[in-house]
Structure I
Amino acid sequence: MVIGERVFITVEPATLLGLSLADGKILWEKTLVFADLLSDAEKAEAAEMAKQYTDVEKQLQAIQAEEREALKGWDEVKKLLKENAENAEAQAKDKTFREAQGALRERMNPLRGQLKTLAKFRDPPTHGINGYVSSTPVSDGKRLFVLYGTGIAAAYDLDGNRLWARRTPRPTHDWGHSASPALVGGRLILHVAGEILALNPDNGEPVWTVKGGNNWGSPLAARVAGEDVIVTGGGDLVKVADGTIVARQLVNLPWGGALVQDGVVYACDENGARATRLPDALAPDLKLEPLWTATPKKDRYYASPTCHEGLLYVLNQRGFLTVLDAQSGQTVYERDLQLGGTAFPSPVLAGNRLLFSSDSGKTVILEAGREGKELGRNQLDGFRSTPVPVGERLLIRTLKSVVCIAP
């Protein structure tokens, strides 16, 4: 995020940095861990639970080692049964292995249950690709608002002074968190751990909460009949004023995010692409039909779509680009961009050029339009974040550093 002459980024697992846009110098660094928000009584409880967790974990690891030793040779038995299901000797050995595994798991399951209880104050499980700071901070120009997958939302001024912090729901799956916060209609909107929360941005106090599913895409701001609404990653249309869900599943994106532009919601995932116009007025239980549907190459789409001059650009995880007519959904052209890696970054419009990238660090630059002339390619260290144009410069957060590319 860039505000004036400063760049703001987050660093695993829960650090916010303020950088100089001119030279990348770190101006300040603020770390906020979950333990910072615990009461004294909770800190004592957390310390005791941490000790117990370690003890139980050692017990579980010992049984797991026992299991690995006890089940040696089972794969060979399975292979024999695959070749001949009537092999009596293999059947007997298979039964012995299954009984041994069952007995060991009966010993392990209670320990796993204990670990789940004792993990109350530990950071939630995450993934090597998607950690605790995948979401992008949001700002009103004077304050920064962050949402960490550790279960923290916080506000800072531009000099790094913390204004408030609060605990949020914590993800319970193993894949981290990615949905970014949004400032809409005087509310700070968070979508985390299956809940959508509206906070007062002045003090972090909750205004309303509704169930919202476990989706990865960020809530998107829009206006309908003069009212502020959001479109969630699950495709729900929600009134910002009170959290009323007026329409459900305009889209349903299991992996990525949608795009709202000129009153239309564009989305693409492995089940296809669609465009849905937002309603002219809000009413309970709205049923909205898509303007069109299309069938780009079936795959996961982590990157959000980009729309420019009547063309919708959608990029699948393998770097295959489909360009659709934004009014009709008809395919204009398709191209394998040969990016390598996985295309997590969303397409970026810079002037009349479009940048398409993947975590291989490769970027392909195309001329916007129906021909899509390739203008160049670039190679950096790997990155998963979306590049940010700033005037004639381009900022890219790689896995190792922040890079500023200038003429």
Structure II
Amino acid sequence: MLNTTGGYAVRKPLTTRQVSKLSGEGLHWVDDTLYLSIKPSGRKHWIQRVKFPWERRGKRHDIGLGAFPIVSPEKARKAAMKNRVAIYEGRNPIPEKEVKPTFEAIAKEYFEIKRTELKTQANYKQWVKSIENHVFPSLAILPVDVVDQNDVIKILKPMWLTKPSMARSVRQRIREILDYARAHNHVDENVADERINRGLPSKQPDIQHHEYTPYNQMPAAYQKLETVPLPPVRLALRLLILTGLRGSEVLGARWSEFDFADRIWVIPAGRMKGKKPHRIPLTDAMVGILEQARGMDIGNGLVFPGVKNSSEMGTQLTSRYWGKLGFEGKPHGFRSTLKSWALECTEYDRELIELCLAHEVGNKTARSYDHTDLLEKRRGLMQAWSDYVTGASV
């Protein structure tokens, strides 16, 4: 705004209403030495630009006066005037700069809080690993007070559509860490709150349409299976979750296929989709399930007999009771749940993960020279998955 007084052009200070309407990235003049800085994220901060007469070269100094609208234009003007008086009196109005801790330092403080909140060591490790893998590469060395919405969006955007479950978990965890920072006066606001929605793809897959259950829901779902009134159905669903096998492969299980001494389950070729025998390493939780099922054995050789006892349990029965629990996905999607968890939360090779799911890996020629199914290596992965799902300490 310009006024003409006595032939000279004079800028008129902006009103509160005019300030509230300022937009566009950059530094906007408001009044005398007072400016409003607008960042690409839309965050607005008051800046006062001054020079100290006792400095020969007249170096310019920027003094931060707080965030708008938390600090109103009236308060910003008063603070700016107070600083101008201090300079006139020969005093430096800029306090010694407080060095804020880095995002990594704050996160590691918060990790210790989560260690006591989370029920198991396995859940704690998974929580921490998600931050170390997805957030630290971008934010670790930044002072926590300079992290802005754009920083958070850049982390979430690549996985918002491809790994929506992980993206939501990482977002929530960043938000918790910044809430902790705010509670300790390290930041003025939480830049991972709902305002970042406008910077993320709007068409995230509808979670109600997922055929698989997001892995972060699986521990709670596994526990809620205790409410299923039919023990064979409950045990079958739990074994489906832990093994990552197809429904027919679990529900058609026969006691003769199990070697409890070596803790191995061998499914014959005729029962496998790929028409090749498949070995499954039995974890502690799997053995526990089978021991309970053994107590209900009716002598027909089937681990999970159907209603008529002469045939195996049907997949419709397991799907029906799973649907009553209220969790996402269907039993045939448990395989995808295991795979997503292994890829995102462990360091196991993709090839090993595929072998756990009885998928063929490599081309035909390579497979002809490969005569191992990496059983013992798969045992470690399956035990880790069991520990995560059941909440067992590792």
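Computed from the coordinates by the stated procedures, all read-outs in this text should not be read as laboratory data. Here the structure is a predicted model, which means the values were calculated and not measured. Cβ atoms are built from the backbone, for glycine too; each structure is taken alone.
Computed values, structure above
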| quantity | calculated |
| --- | --- |
| Origin of the derived value 62, 20, 18 (semi-axes √(5λ) of the Cα gyration tensor in Å; candidates I, II) | II |
| Structure (I, II) behind the derived value -13500 of helix-only ellipticity at 222 nm (-39500 (n - 2.57) for each DSSP H run of 4 or more, over all residues; to 500) | II |
| Highest-scoring label, criterion being volume of the Cα convex hull per residue in Å³, for residues 138-249 alone, among I, II | II |
| With mean count of other Cβ atoms within 10 Å over residues 242-249 derived as 16.2, matching label from I, II | I |
| Of the structures I, II, the one that 0.95 was derived from, the read-out being FRET efficiency 1/(1 + (r/R0)^6) of positions 298 and 338 (r between Cβ atoms, R0 = 35 Å, to 0.05) | I |
| Structures I, II, by distance in nm of label points 7 Å out along Cα→Cβ at positions 82 and 106: label with the highest value | I |
| Structures I, II, by distance in nm of label points 7 Å out along Cα→Cβ at positions 74 and 354: label with the highest value | II |
| Which of I, II yields 7 [relative contact order in percent (Cα under 8 Å, 6 or more apart), calculated] | I |
| Structure (I, II) behind the derived value 16.6 of mean count of other Cβ atoms within 10 Å over residues 26-33 | II |
